[in-house]
Structure 1
Amino acid sequence: MEIHVQNDAGNVDVPDSNLVRACVEAVLRRCGSGRDEVAVRFVDAEEMRETNLKFRGKDKPTNVLSFVFEDPPPTTTRILGDIIVCPQVVHDESAQQGKRSDAHFAHMIIHGALHLVGFDHETDEQAAAMEPIEIELLGALGYDNPY
């Protein structure tokens, strides 16, 4: 597995790269797609707002976005995709929800990685399939149920 971590979030605290790697690796071991190269990038609120607007039509920063990589034909690579995290939003949500920041970061990174391997939560049925896996993987890493 190859997990790349990049911090473009400025002076906002981001989680240790070991936590980031542990979260992504847990998802890939549990639900692997055969691809095992992921980039996790931390960005500031303005970049996340712009990205969220461009790709989801929502003019506000969000906590995490995932982008599955599609190989250009006829190429096949190990690249699964990118996870973009906005630390400012994660810290704000942690404070509002009374959660530890490291636990919320772990949840958001696992959540983003699950999107990369095909999970979604647009419907109640999809959420019912995704959330127990989040809880299981967070528990294996020593974190409480976030729901």
Structure 2
Amino acid sequence: MTITRYIAVMLCALAYLFPSLVNAEEHIVNAAAREFKPAIVYIQPGDLVKFTNMTSHNSVTYLIPDGATGWGEKGKLAGSSFITPTLNTEGIYGYVCEPHIGFGMVGVVVVGAVSADEKAAMKERAMAELQGPFKRLIGKINKIKPNK
């Protein structure tokens, strides 16, 4: 078997075993002076979100769906850019820029289909769990358009 054929077989096997790697999309969120652009991102399970221009910013999840994994490290700046872990669990992920939370620098990633009831439940959870300026995530949750 030639090396080219061997590589082709291996790539086909990987595509078959890990379809989310082949179909995963990367969505870009830019950290502007005091806001994330876009502040609400709708993605599909298996997709990634890349945060750019993160020199003086961070992105830390404060609300995540049950059973999901968040991202970011509290109190630590991200650097120039970073990519979230693969987001496989459907639901609403609320994140903030801790250095600029006072300016309302918050955002939401919506993974998959989210109903009006799920949106309302996450809003209730945010109202119960978040304190002070972190409650600004509620405003972003209010702007989510249910898609189920």
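Readers should treat all values here as calculations from the given coordinates under stated rules, not as data from a laboratory. A quick note: this is a predicted structure, and the numbers were derived from the prediction, not measured. Cβ atoms are built from the backbone, for glycine too; each structure is taken alone.
Calculating relative contact order in percent (Cα under 8 Å, 6 or more apart) for structures 1, 2 picks out 1 as the one with the greatest value. With FRET efficiency 1/(1 + (r/R0)^6) of positions 74 and 122 (r between Cβ atoms, R0 = 30 Å, to 0.05) coming out at 0.40, pick the structure among 1, 2 it was computed from. Traced to structure 1.
A value of -8000 for helix-only ellipticity at 222 nm (-39500 (n - 2.57) for each DSSP H run of 4 or more, over all residues; to 500), calculated from one of 1, 2, originates in structure 2.
Taking distance in nm of label points 7 Å out along Cα→Cβ at positions 26 and 82 as the criterion, the highest value among 1, 2 goes to 1. Here distance in nm of label points 7 Å out along Cα→Cβ at positions 98 and 130 is compared for structures 1, 2. The highest value is that of 1. Given a value of 2.3 for distance in nm of label points 7 Å out along Cα→Cβ at positions 2 and 90, point me to the structure among 1, 2 it was derived from. Computing distance in nm of label points 7 Å out along Cα→Cβ at positions 2 and 90 on every structure in 1, 2 gives 2.3 only for 1.
Once mean projected area of the Cα convex hull in nm² is evaluated on every structure in 1, 2, the highest one turns out to be 2. Quick check: 3.8 is what I get for mean projected area of the Cα convex hull in nm², for residues 50-105 alone, calculated from one of 1, 2. Which structure matches? That value comes from structure 2.
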